[in-house]
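Structures incoming, each one as structure tokens.
Bear in mind that the values in this text are calculations on the coordinates, not laboratory data. Given the structure is predicted, the values throughout are model-derived calculations rather than measurements.
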Structure 1
């Protein structure tokens with residue numbers, strides 16, 4: 001399938017070779033190698049949500065698993081458009097709940113609430129590094145860029161501010177890990193738009209020059225896949241060698257899938273098509289819109305198609321209703337076209353079988369049906385095997401969505417456990433009950449914790465978002481004492497049950513909402 005059908009495709013082959021060489025040169029010479037660090041090492045590539053302090057349970061007691069806290073510095077490279085990355089599950093910072101928002105804590109000088117020109121910007125250790133760099137003005141959201149991160153150890157009074165389109169979060173108590181960000185003298189930025197210009201120009205040229213539809217589809221697939229996998233919506237990888245390895249790992253099985261799609265769907269739409277303008281604008285344009293999903297459809301307020309996410313994300317249900325209405329209207333138009341061609345009953349039968357299979361999958365115990373956007377594209381693509389203008393647009397759009405889903409996320413399972421879907425969200429488990437706070441002084445407190453819930457054998461206590469007590473086997477009621485310094489500010493407590501796993505390790509239940517011990521000695525339940 002993938003070879004050109006005649007020598008008339010020679011100009012298209014030349015375009016592909018020029019694109020391949022240009023794409024490789026720009027990709028491998030855009031990270032500032034040798035110019036950022038004194039030892040000549042390239043910067044560490046980060047994802048938009050990379051952070052030093054992963055979460056409380058991973059970092060462990062007193063955060064020891066996330067050490068070192070000081071005397072560590074590295075240069076980093078961030079991709080573009082990190083400001084739009086949000087926390088997708090409720091996340092507690094002090095006594096605030098953060099969801100569908102940026103994750104940047106602090107950023108101003110603790111002395112006077114301002115940060116002067118050339119002064120380091122200090123952030124709490126669990127802030128997203130690239131978003132903090134945008135907030136600090138070290139890099140730009142549109143182009144990404146490089147900066148220097150230095151671990152500063154314990155810090156307090158993380159003041160909030162709004163800078164460069166990002167609102168940071170206030171946190172007054174002390175936290176064991178903080179970092180400062182400074183600019184570099186080197187020029188480096190995310191090359192994705194230069195690469196996109198090359199890829200877009202090459203794909204449009206092939207669209208007008210290619211004689212055979214199969215060579216056109218092959219070339220488009222190659223260009224779009226590697227543009228997404230290595231530039232526009234790339235998964236996290238530390239260097240280009242790792243990125244290419246991951247891209248090729250996903251590319252080979254995807255080649256077979258696209259071959260099947262071409263044989264049973266795409267070739268009916270493109271076969272003998274001489275309307276190059278419509279093919280380029282509708283089919284190829286739609287393909288690019290779908291492939292750039294992170295800039296197009298990701299703006300729609302639907303993060304994941306699960307009942308819990310739709311309920312908790314503002315505007316998600318309304319957006320889903322509108323999308324379903326558009327799909328139904330498009331499907332009705334396609335059904336009329338299939339009826340005209342005499343193929344409607346065959347396609348109705350095929351989709352009834354698909355619906356039956358999905359129903360059976362949804363009935364599996366302890367698993368939830370997850371329709372990733374690459375799966376939705378695969379399910380809808382057979383309904384576009386018509387040579388009409390709407391079909392050109394729908395087919396290109398769906399193929400772009402499919403390519404984006406695989407190049408970015410891989411072949412994620414259609415069935416997932418509740419834990420995998422939950423990520424770091426709430427389990428819905430029992431939580432400890434604080435029976436009686438014993439306020440001794442303004443600097444000392446004693447807390448009495450009630451009985452263990454069934455299935456748990458330990459207690460974990462967070463103080464100011466850091467695990468400060470963890471006992472795998474306790475007798476309850478438990479009395480926990482804590483002393484603070486006057487400069488600490490209000491203190492926030494959260495409690496969870498834990499359980500020792502049969503093969504080792506610890507399982508954590510849900511933590512309570514934060515309770516506050518105020519500076520005047522009063523206690524406020526969550």
Structure 2
């Protein structure tokens with residue numbers, strides 16, 4: 001088995017506290033934080049900091065130095081740097097970077113969008129400190145560049161990029177020259193990741209204080225490249241008033257509630273997950289989910305199987321138990337045992353009234369419920385029937401649609417551009433935790449919290465991987481992990497296991513790769529009590 005921590009140095013860098021060999025003492029890269037700030041929230045953090053006595057130009061100077069440091073990591077002194085500067089504070093950050101680089105021996109050209117005399121506030125002060133000319137922005141300014149600094153527009157861009165700015169961005173992308181973006185690649189919406197007309201494709205993005213959703217949500221994630229988060233002097237206390245509701249799905253988000261074992265643990269104390277199987281010709285998906293639940297720590301896992309499929313399952317299962325079930329009455333009997341405290345339905349269950357009845361039976365019982373695939377599609381003609389059953393229960397419910405399934409159950413929401421907004425609206429409407437899957441999977445709860453992941457590699461695009469994810473979630477719910485955190489943890493571990501597997505991954509590999517991933521990141525055993533007498 002390949003050790004996860006040896007797969008890619010990217011993950012080591014992502015969780016390191018310093019990035020680069022000699023970070024500036026004026027702008028230091030931060031260890032990753034879980035909060036994601038929308039452009040409005042980031043503007044409020046700036047406002048609070050300035051109101052508390054830190055001049056805006058001081059923040060800009062630190063931001064510009066951090067951008068210059070990023071350029072120094074890419075090309076040596078003497079290289080030609082072209083800075084594309086916009087008319088706002090993002091452009092001011094770029095102009096500060098330009099002067100800092102010029103002072104250390106780089107050949108720097110600045111192309112300004114608009115008129116120098118139109119600059120205001122801190123951007124105007126930055127321009128006063130620039131000792132070179134401010135040329136007009138045109139694609140021709142890129143000629144001879146060894147590296148490009150994109151400081152045209154920050155995360156707050158709200159309209160499509162047009163005119164000479166769009167032409168210059170397209171020329172920069174086509175040049176093949178490495179691009180360092182300031183805050184967010186110009187043309188990417190900081191709140192949604194949407195490309196507004198056209199957008200810079202950066203090798204690296206330097207952002208400030210906290211990541212923005214647009215760094216993680218597609219297609220923004222593919223435009224941002226490597227993202228470095230830099231401390232420019234904004235105190236974390238500003239987050240108290242902002243109270244962000246969107247989070248970066250990394251282990252720090254959910255480690256505090258991850259199940260720990262104690263010396264007195266037994267299998268039923270670790271929870272019992274039931275996975276409902278489809279008919280004889282479609283049994284593999286249920287076994288994938290069951291194996292996922294078992295590997296992630298559920299003490300007992302049972303497959304509830306139609307009688308005609310019992311022999312098929314029995315020939316494959318060892319540690320996983322097996323019970324006959326030929327309909328909703330049998331499922332109610334199985335779930336009446338209160339030790340069976342989580343149930344997964346949907347993987348290859350079949351679409352139709354029989355599956356809908358099984359879902360309603362499960363939702364009418366006490367266990368936590370995970371609904372995937374066919375369990376959702378069976379309600380496509382009457383989604384409100386499903387939502388009423390979910391909202392009427394106290395135990396947690398998690399639904400795990402991909403975009404196609406989402407459109408069947410939430411047809412009106414499928415047209416909403418923002419993936420975050422789609423997932424949040426679906427969670428509020430349904431009363432469930434929504435796991436809207438994809439390379440930028442969003443987990444949202446009915447109260448408006450949401451997490452976004454960027455750990456999922458393309459290897460996860462393989463049959464059965466979603467079934468394993470449903471099992472991971474069910475197994476964590478069986479261990480009484482809080483549902484939002486359980487879903488977020490399962491999504492992250494699912495992606496990390498896939499990254500550990502690499503090319504050639506198939507869904508059967510994911511549960512087997514999971515133990516090494518958890519060993520790298522999670523202390524699973526509770527500290528023993530010691531006699532101090």
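Given a computed value of 25.8, 81 for Rg and Dmax of the Cα atoms in Å, which structure among 1, 2 does it belong to?
Value 25.8, 81 for Rg and Dmax of the Cα atoms in Å corresponds to 2 out of 1, 2.
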Could you tell me which structure in 1, 2 was used to calculate P(r) over Cα pairs in 5 Å bins from 0, in percent, for residues 242-441 alone as 1, 7, 15, 19, 19, 16, 12, 7, 3, 1, 0, 0?
2
